[in-house]
Structure formats: C-alpha cells, structure tokens
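> Following are the structures in question.
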Structure P
Amino acid sequence: MENEATYRGTVYPWQCDHVGHMNIMWYVGKFDEANWNLFARLGLTPTYLRESGRGMAAVQQNISYTRELLAGDIVKVKSRLLEIRDKSIRLLHEMRNAETGEIAATCEITGVHMHRQARKSASFEVKIRDAAAKHLAPSAPAMA
C-alpha cells in the first residue's frame, strides 16, 4: 500500500499565508483527504459508512512540519497503517513535494470507529480488521 499515493494535489496561491507558504489548515485538509482514501482501501468506504450507520472520528493528530510548500508545488501523500485494534486505528501520512521528493510534513492520526446514532465507539467488522491486517506496515522502514 505504501507505493500508492493516498492523495495528490497542488498548492494554490490562495492556500498560502502571509509568509508565502501553504498555511497549516491546508496541510490538515490534505491529510484528511488521504485518510479517506486509506480508509476506502480497508473497506471503510462511503457506502459502507452510510449503510452501516458507522463513522470515523479522529481522537489524536500529531503533525510535524519539515519543509515548506509554496504556491505551484505538487504534493503527494503516502500513507501506512501502523495499528488496528478492536475499535481504533492508527496511521501515518508522509506529505512530499512530488517534484523534489522532500518530505514536507508527517502526520500520525488515531481514529475511532463509531456508531453514529449512539455516538459511541464500535468494534470494526471482522472483514475490516482482516483487510487492515493485510496492510499493516512493517515496524521500521520509511516510505520512499
């Protein structure tokens, strides 16, 4: 799964702040889009979420910014699954400048699978846990 991008896009001038680089709100947005692409690969598709009455909620998010992104830069995010538990998932995103290959930011997120109506955490279905287990990242290697 690490070889396929979970997000590709461009930094637009209106996404930049007074310093001239992409504002932090857009990093968060691009990482969020990567979340949904990764979730879909695990079976947590929009159809599944609608029909099952389930949802995903972020409960922790840690972002490290290492290189600025400027208007016109092409962005690529690769993601890997770090951990799957009964009701939660932990993943890591790497955002790179697609032209230079430099890491611009990383984001580790913990999400909880929930029952939308009850507003409580819910166990993942076995088919979701099984699909996720096939995508668990090895513990150490970096994404290239």
Structure Q
Amino acid sequence: MTRTWILPMLLALCGALVSTGLLLGGSPGEAAAILLVFVLLAGVNSPLVFPRSTGALEAQRRSAVDGRPVVFWRPGCTYCIRLRIRLGRDARRLHWVNIWRDPAAAEAVRAANNGNETVPTVVVAGRPHTNPDPEWVREQVSPSA
C-alpha cells in the first residue's frame, strides 16, 4: 500500500471501529451515520476524487502543447481538495501531478516554493502559483477550452 492510501484507510478503519462500538452499545442508527461520515471523509481524502495523475515531465509537455495549467498536488491536502471541488468539471481540463508519486514533481514544487513542498502549486505559462484562488484557476482554464 502506498502512502497515498494511508489516510483514507485509517479513516475507514476508525469509522468501522467507532461504528462497531456504537452498534454493540445498541445504537444502530448512530452507528450507520458515523460510518457514513467516516467513509465520506475517506473518499474525499483518497486519490479517487482527483483526475488521473501524470508525471511532471509529461504534464509539462502537454501544457506546452495545449496551454492548460499543471496542478501539483498530494493526497490528504485540504487545499488541494478545496481546489478540486471548487473547480468542479473544469478540474478534468487541467494536468494533475501527484508529488508523492513523482520525485521530479516534488522537486519542481520545492524549487518553486523555497524548498517546501507546498501544494497545490499551479503552473500557468511556466510561472508557479502557490495555493491560488480556485476562481482564478478556472479563469486560466476557460480561454483554452
């Protein structure tokens, strides 16, 4: 198991344990509600809510061809999740790169952020922008549609 799945698996496991305790204590409705909340949290923190990641070099090559921004992200990052959710369907039009899967991507993020792996880092026209406003990112995608 890679580290991208550790947080979602821990959330699901905690939800199962808490729900089991509530179920054994005679609260089946509360157990079901708690389990649902933990499963939803696990889903939101999993890589499944993000479009398929590519490598940094491939994303930069594609961006040079089509002009779409590159988003460097990592699982479990609340700011990355916020960006992904606020972009909605437009998120699929960006090039997403998971820095935990690609050492070159992590290095690119460190170079843009004074040695820190601060994400999301969005690269537009070769210029990095750290944790930009989702509406601004949407504006960067719209002209290249």
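> Where does the value 15.8 come from, among P, Q, when Kirkwood radius over Cα pairs in Å is the thing being computed?
P
> Starting from the value -16000: which structure in P, Q was helix-only ellipticity at 222 nm (-39500 (n - 2.57) for each DSSP H run of 4 or more, over all residues; to 500) calculated from?
Going through each structure in turn, the value belongs to Q.
> If mean count of other Cβ atoms within 10 Å over residues 47-54 computes to 13.2, which of P, Q did it come from?
The read-out was computed on structure P.
> Now a separate question. Here relative contact order in percent (Cα under 8 Å, 6 or more apart) was calculated and came to 22; which of the structures P, Q was it taken from?
So the calculation was done on Q.
> If we compute FRET efficiency 1/(1 + (r/R0)^6) of positions 71 and 119 (r between Cβ atoms, R0 = 25 Å, to 0.05) for structures P, Q, which one ends up with the highest value?
For this comparison of FRET efficiency 1/(1 + (r/R0)^6) of positions 71 and 119 (r between Cβ atoms, R0 = 25 Å, to 0.05), the top structure is Q.
> Oh, and also: The value 1.3 for distance in nm of label points 7 Å out along Cα→Cβ at positions 63 and 127 was derived from one model only; which of P, Q is it?
Computed on structure Q.
> For structures P, Q, calculate distance in nm of label points 7 Å out along Cα→Cβ at positions 23 and 103 and state which one comes out highest.
By distance in nm of label points 7 Å out along Cα→Cβ at positions 23 and 103, the leading structure of P, Q is Q.
Coordinate-derived values only; no laboratory data. Please read all numbers here as calculations on a predicted model, not as lab measurements. Cβ atoms are built from the backbone, for glycine too; each structure is taken alone.
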